[in-house]
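Where a number appears in this text, it was derived from the coordinates with a stated rule and is not lab data. Because the structure is a prediction, the values reported are computed rather than measured. Cβ atoms are built from the backbone, for glycine too; each structure is taken alone.
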Structure I
């Protein structure tokens with residue numbers, strides 16, 4: 001099945017080269033598109049210089065939601081069967097693409113999420129991040145009656161039907177949690193597979209303890225709006 005790796009990137013000149021090469025080294029059969037989200041550094045030049053990825057540059061910084069929707073539109077228009085989201089900072093290990101792809105190729109799931117917590121791994125997160133993950137796991141469980149161990153993971157694979165949904169609408173800003181709720185409410189099957197994630201190769205996370213509170217409030221409201229939209233769609 002034809003597979004596209006979507007890498008949203010904002011000022012990732014320190015890691016984008018190694019990320020692209022690591023993906024092609026472990027999975028030479030996949031294609032890669034880098035969505036340069038208005039970077040002000042040399043992300044574009046370095047990604048293009050690899051000769052291994054197509055690069056799309058957004059005219060301004062549109063955020064992760066807009067960048068990912070652009071990637072899904074690219075996947076849809078070029079006829080890919082599977083689209084995989086991977087971060088540009090080196091946290092997502094391409095060695096663990098295999099279980100995500102198997103879940104889609106076998107028809108086991110419509111969307112596979114790479115989870116750090118299905119099995120015990122070496123990954124360690126901050127207290128604020130762990131609290132956020134537990135909160136969002138609870139929020140999703142009451143919204144979908146289904147438990148997810150790592151709802152904030154951005155390492156995920158989607159089949160062609162999900163690609164079509166996300167090319168029309170992809171949650172904005174902090175989209176991972178809302179995307180799960182949206183798919184489950186639309187009747188898609190979302191599952192998790194155990195993966196190992198690494199620390200960022202360069203840069204720092206934009207989510208601070210203070211921003212975590214804002215993050216939880218904003219995502220909670222977004223999930224509520226998704227529940228209302230999907231309920232109206234079901235009635236229609």
Structure II
């Protein structure tokens with residue numbers, strides 16, 4: 001069956017939602033469905049607003065971004081703002097904070113107090129990760145950073161001394177460390193590299209963008225109620241109990 005892109009629709013009959021399938025506890029794919037804190041938050045909001053929705057697993061993160069860029073989905077939940085993403089997404093208000101950290105081996109942490117302290121060290125990131133325009137520019141121009149296929153691989157390379165640090169969101173890094181039972185081997189350097197905000201990103205051409213003001217209002221309400229923090233805490237517990245990322 002031919003699937004028309006979201007931008008071709010004249011009305012928002014349902015909100016098509018997708019997410020990075022390997023970024024727990026914010027969002028992940030367990031082999032059957034998308035799960036995580038951001039999924040709980042967006043579905044709660046859409047339900048409260050009486051908007052039908054579909055959670056759509058699309059595969060790797062870059063494919064999710066491509067689908068939003070081409071109008072095949074309505075919203076990505078959640079991600080950081082970058083100049084490139086601004087060219088095809090319209091962002092919500094704050095959903096949750098996701099500080100970016102450099103993770104290192106606990107038995108050999110390098111001296112660290114500022115970004116420049118990472119210069120000259122061998123770093124790693126998961127493929128496709130970006131952290132905001134200011135730090136991304138610094139990373140690209142000043143740091144020796146290589147991409148690994150995914151965060152699990154990057155952490156294994158860190159443990160094998162092929163990397164000296166791995167940059168990722170603090171929440172996802174902590175989730176992987178906990179699920180792999182390597183809490184005693186890896187730590188996040190302090191201070192955080194950046195205190196990054198994660199937002200919903202709506203495809204700019206989606207007819208569902210008309211509901212963004214109402215979604216922002218619901219976000220404000222859920223923040224005041226403490227729902228966001230509770231969803232994040234529950235997602236951490238769920239991931240630690242069943243740390244599985246599935247594939248079709």
Structure III
């Protein structure tokens with residue numbers, strides 16, 4: 001690594017996973033002999049450079065205490081919020097409350113339901129951000145033809161995909177800059193769909209690093225089998 005600043009990971013995991021059509025939130029569904037969340041966190045914890053991981057969970061979460069990481073010395077929990085951005089901001093405030101170099105810390109924000117990210121790409125992302133001294137995210141260039149449609153599902157136009165990228169996570173920023181951007185967006189009631197969008201709202205620079213297409217987000221029921229295949233293909237024992 002090219003920098004000695006503290007790095008924290010933040011994993012918003014307060015969602016209830018409505019699109020998974022089940023009573024168990026998607027982050028707690030079984031994957032590779034564990035849960036989706038455990039698989040994701042164990043991947044992050046392989047990064048020796050992390051000071052810790054903060055998981056933002058729902059106030060009514062009854063599953064976290066049953067996970068294998070509940071007593072891990074580098075895993076902390078905080079309460080999530082109504083929106084993803086609220087959960088991330090709560091986690092950043094938790095890190096801030098610990099002191100211990102938080103003023104200079106950087107943060108990797110990663111989806112709980114994105115267990116197939118590779119460590120090589122995370123390390124490259126961190127190096128890129130430190131080298132260029134700005135935030136950076138993993139993303140993949142859009143390859144499919146994109147259609148804009150009316151509400152009645154009639155095609156209105158074909159979009160130019162040449163400059164379009166699909167945002168992935170982790171997304172990596174200086175903790176204080178991200179915290180300030182999220183607070184600004186909350187105050188101004190601005191939409192925040194990912195951390196980069198908050199930084200964009202305050203005029204910050206964000207780089208894109210081409211990611212593997214198999215860094216999928218488990219969103220629909222059929223994604224679980226696909227994720228397990230990817231993990232198996234990546235060499236994880238299942």
Subject >> Label whose coordinates, when FRET efficiency 1/(1 + (r/R0)^6) of positions 30 and 102 (r between Cβ atoms, R0 = 30 Å, to 0.05) is calculated, return 1.00 (choices I, II, III) >> reply: I
Original post:
Quick one: mean projected area of the Cα convex hull in nm², for residues 94-213 alone came out at 8.6 when computed from one of I, II, III, so which one is it?
Top reply: II
